[in-house]
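Undergrad: What follows is a set of structures to go through.
Just so it is clear, none of the values below were taken in a lab; they were calculated from the coordinates. Since the structure is predicted, the reported quantities are computational estimates derived from the model, not experimental observations. Cβ atoms are built from the backbone, for glycine too; each structure is taken alone.
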Structure P
Amino acid sequence: MEHRVVSHDEWVAARKQHLLDEKEFTKERDRLSQARRDLPWELVDKSYTFEGAKGKVTLGEMFDGRGQLVMYHAMFNPDTASEHTTWTKDAPCMVCSYWMDNFERAVVHLNHRDVTMVASSLAPFSVFEAYRKRMGWTFPVYSARGSDFNFDYHVSFTPEQLEEGKAEYNYRVDPVTPGFSEAPGLSVFRKAEDGKVYHTYSAFARGLDLLNATYNYLDVVPKGRDETEGAMWIHRRDEYPD
């Protein structure tokens, strides 16, 4: 381990200089957050049906009495699971599982700020629900199986797109990893007093980083994320070898 070591006075001077950069970043983040909230909305004028613990529900019913809905799109489709995918026939992608672990304990606080947090995937509800119970999560999970929802929101790809080798993701058309029919994302919706639902925001890929508390902690320790080999260090919470 080699790193620059200095006197206490030099350490404080360097820390104060970096604090100026952090404060500038905080101001810029505040500006960006306000700009995000100021983005225009689009009306969700297509009917979508999901399956949850109470049976069939609409997107509007998923708000559960609140005015804002945040949905994590989990990579989980048993029909396309293989030895090459990060999801299996009975478990979502381990990185998505890691992401859902990270917002699990925030859900009760979000609920008290008029926000309902859910996760959705193309897995049958019974399969996703069994995994939710295995992980001990308290937020509701839903199956979008049989609807166009995942495809309309560009987190699942059709057989034709996989055959062609490219699909829209993160607001551009990019190559698709062979066999990977799913991709991670997060979408936000607002329900008006008249019951109409609006799509206000969606994020994908590195756009999800801000929402992962573990990564934020890793970003302040000396070794950082230490992902020289990517995110393959991540395991489902009950599958770490130690």
Structure Q
Amino acid sequence: MCGFLCLCHGGKPRRCGPAGAVRPSGHRRHNALFRQVQRGSGVPVNVLIRPRFGDFLYTEPELEEMCEEIAAFRDLGANGVVIGALTPDGELDLAQMRRMMACAGQMEVTLHRAFDMTRDPFRALEDAVSLGCRTILSSGQAANAALGAPLLAKLNGQAAGRIDLMAGCGVKRTNIAGIAAQTGITTFHTTGRKGSVDSGMRYRKEGVSMGLPSLSEYELWLTDEAEFRACAEAVHALGTPGAQA
């Protein structure tokens, strides 16, 4: 169960991030998957670094793990990393962010949706700018980017070109134009999926789960090429220089 997420420019792939099994966001990435995407896509690859499900309050061992992964993907030739860490009070953990960014070296750094869990998104944006992050991935602190469009518009105005805002979560070919019109954002993140695909297993063991109990053992979540292409075309249709999806 592996796919990949891309940012597109002019309807063509520009950046890729290994998506692994397309399950609830944020689980460990693997070198083999990275190399597979790198070979198959032919575009720069940005890698999500997140050691587990759940919140963004990380222990020292978890931080060490993330730093090692960042360094490893840097050495493998990744274009960038997608990271984030919070304090117990819902602010960006600047010390942990700086430590991870030091490991990233010259790679691009995107602040992931830990941003959407911050107490004050306007302060968090300024912190991200001061850290030197290139992009913030956000749903506007809402259940999806369409619902978060009012806040995304304010954040995009505050950013004023100092940092890119990337709208993500629930982004589809049917709502890209609307989100862009409401927010002024022309960069989008999508998994490009439509729904689950039934497993090919004929024998299905009942009462035993190898994953999260809330998820079916026999549903596969995969990137849908047609949906993904349609999203890229929707962004291209915006006619805005630098538009990405």
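Undergrad: Comparing P, Q, where is relative contact order in percent (Cα under 8 Å, 6 or more apart) highest? Walk me through the numbers on the way to the answer.
TA: Details: P: 22; Q: 19.
Result for relative contact order in percent (Cα under 8 Å, 6 or more apart) over P, Q: largest is P.
Undergrad: Who wins on mean count of other Cβ atoms within 10 Å over residues 186-193 among P, Q, i.e. which is largest?
TA: Structure Q comes out on top.
Undergrad: Assign the value 56, 45, 33, calculated as Cα extents along the principal axes in Å, to the correct structure from P, Q.
TA: This figure was derived from Q.
Undergrad: Figure out for me which of the structures P, Q the number 0.25 belongs to, where FRET efficiency 1/(1 + (r/R0)^6) of positions 130 and 146 (r between Cβ atoms, R0 = 25 Å, to 0.05) was derived from the coordinates.
TA: Working: P: 0.85; Q: 0.25.
Corresponding structure: Q.
Undergrad: Out of P, Q, which structure matches 13.5 when mean count of other Cβ atoms within 10 Å over residues 58-65 is calculated?
TA: Going through each structure in turn, the value belongs to Q.
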